[in-house]
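Throughout, read-outs are computed from the coordinates displayed, never taken from laboratory work. This structure is a prediction, so every number in the text was calculated from the model and none was measured. Cβ atoms are built from the backbone, for glycine too; each structure is taken alone.
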Structure 1
């Protein structure tokens, strides 16, 4: 069950945006999410009291973005355990809520493993629920720390590629604090450049059809006082041709073992444009987004979204009731092609920035070594 509650608007640094948090009121534990479908016009929170409400929030994109989906998945397991629901059933539903983002399944599995281990050791469901919650909270902290390290590595890479500062960076979709336990992935790099006075302009793709760039990235950039300009996705080519882009920074929902990158649809055309115009195309993502079990781009399952997201302009009210009922853009009955993601091959990726360092060139061998290094490093 999910309820909505409004929050008074107030200026915050991105790291202070309460995107996801656990609370324990007298009536029982809840998971509270900032409803991203209502931004930027209003800040409204969803209060999830069970895993099914969280599944719906994930599918409706009230919470979205690979790293925070992993956190949500872990908290969802803890919520089911604390509320006395079937934990295995909840985990299965959560893991299948969105198929492309690998972090979601990793978060669910991590929480489930903590729950099962504690239950086997103690035989006490309460102790097992506590262990699942501790696991989710640890993942939340780790993601915030990873975000800070990615920002530092990414800024160093920008300065290496473009000495002197004045970076003009193009980004796609939303990769800031709304998708992370910290300040984000690609957006966090741009924010780091802004804070040291080396960001000249953040170019923000609107990101059709759900406008995550216009609604979310612009919202975050405005809160941070960044110099930013919004453009339609189809205008990116003219921006490259005018020589106005120094680098492209995007996030990722899954990176295959060969370095193929699945990200919000529209990313692949930017990679092609960047290659033609000799502009670095940089992916910023935590190591957990690299999936050794997915061998290549063709093996990535790409989520297909409902057609009405393309044939209608969705209002927050329409989105809140499950979609449809927006303002029509196309004749009734028009079929729509609406993949949520596209896949960029590794040869078009200049570098992948992770919390463990920068991968360039992007090869299966280097990615495998990076993953092995991350597995060998104890979690903080």
Structure 2
């Protein structure tokens, strides 16, 4: 899409420039990314952007109009965390870049989350693309770096001292998103703390810094709560389900409330039809659907070709959905004349007491495989991995 930008990028591309971006990322963050970076951004039209925004605004309206009890039903009983908030701090929404039956390139909703994505990393990544390929500056995000930082500072730090705010993760140094943690620390002046290092005294939480115990007032939460049960012999002083004197950014309950659980409840021309597995109608054909566990992360557990034998063997059918298949269109041409597919994630923030979220940034992911996820890019190819979308005419 947008042939003039694709042509210019492909003409200017070199392996040296690709490696330059990686070097600059390491210099900026202090660490190397643990996921593959695509050699190229994707270029999308303003018309496509308007379709993305139209669909997103409709989805936001529908979520806001859902009764609270409908959202509450999504939270497993053993995962409920006290002191919920009226809305999440983050809202991310993934769309595939697809071709419709009428031949138009259109977005199709893949999933949505109220969970932080690579907010710090992605803005730096865009900046480095523009630094190495200066012609991209005319297409860059209109939010200045200063305003971008202020939005995230106000959201995550609020009125607290950054010393009393932490980014919380489980074994953060092992996570693929560690580079985003490092860039968040630089951006906001906060510490990344492992869940196993938290100290609990009464209803208060503390972390240790240079031999001193520092009280935690706000937690920028990057822990996927229901993943903790999969870690053998995990020892912590703090259980998420305990009552504590801390503010969550974002509250763990929202990981469940805005998730694949909502897909069967949403309606829009760019939202593929979805059903809970236990409600799948007899007049639909399984071969037209993808099977997804409700609360998996990063594409785990997804079955692209479910069969009746597979679905019949699932005992907790209410915890799975079937989503109508969409066709990611291979339209992003590489320097060898091969084409990649892509999806785009819109990164919103939702400030406390604000009626609607603010679109801050995007990230995209490119693939030549059947699933658009960095974990599924096993093929030795180019134009695959984590990327960024630029919009133009």
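Key figures
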{"read-out": "Source structure (of 1, 2) for distance in nm of label points 7 Å out along Cα→Cβ at positions 64 and 96, computed value 3.0", "value": "2"}
{"read-out": "Among 1, 2, which structure scores highest (criterion: mean count of other Cβ atoms within 10 Å over residues 200-207)", "value": "1"}
{"read-out": "Which of 1, 2 yields 15 [relative contact order in percent (Cα under 8 Å, 6 or more apart), calculated]", "value": "1"}
{"read-out": "Of the structures 1, 2, the one that -0.48, -0.81, -1.20 was derived from, the read-out being log10 I(q)/I(0) by the Debye sum over Cα atoms at q = 0.10, 0.14, 0.19 Å⁻¹, for residues 48-255 alone", "value": "1"}
{"read-out": "If P(r) over Cα pairs in 10 Å bins from 0, in percent, for residues 32-103 alone is computed and equals 12, 31, 27, 25, 6, the structure in 1, 2", "value": "2"}
{"read-out": "When distance in nm of label points 7 Å out along Cα→Cβ at positions 24 and 312 is computed for each of 1, 2, the largest belongs to", "value": "2"}
{"read-out": "Identity of the structure behind 4, 22, 32, 27, 13, 2, 0 (criterion: P(r) over Cα pairs in 10 Å bins from 0, in percent, calculated), options 1, 2", "value": "2"}
{"read-out": "Winner on mean count of other Cβ atoms within 10 Å over residues 80-87 once structures 1, 2 are ranked, highest first", "value": "1"}
{"read-out": "With helix-only ellipticity at 222 nm (-39500 (n - 2.57) for each DSSP H run of 4 or more, over all residues; to 500) derived as -12500, matching label from 1, 2", "value": "1"}
{"read-out": "Structure responsible for 20.9, with mean count of other Cβ atoms within 10 Å over residues 56-63 calculated and labels 1, 2 on offer", "value": "1"}
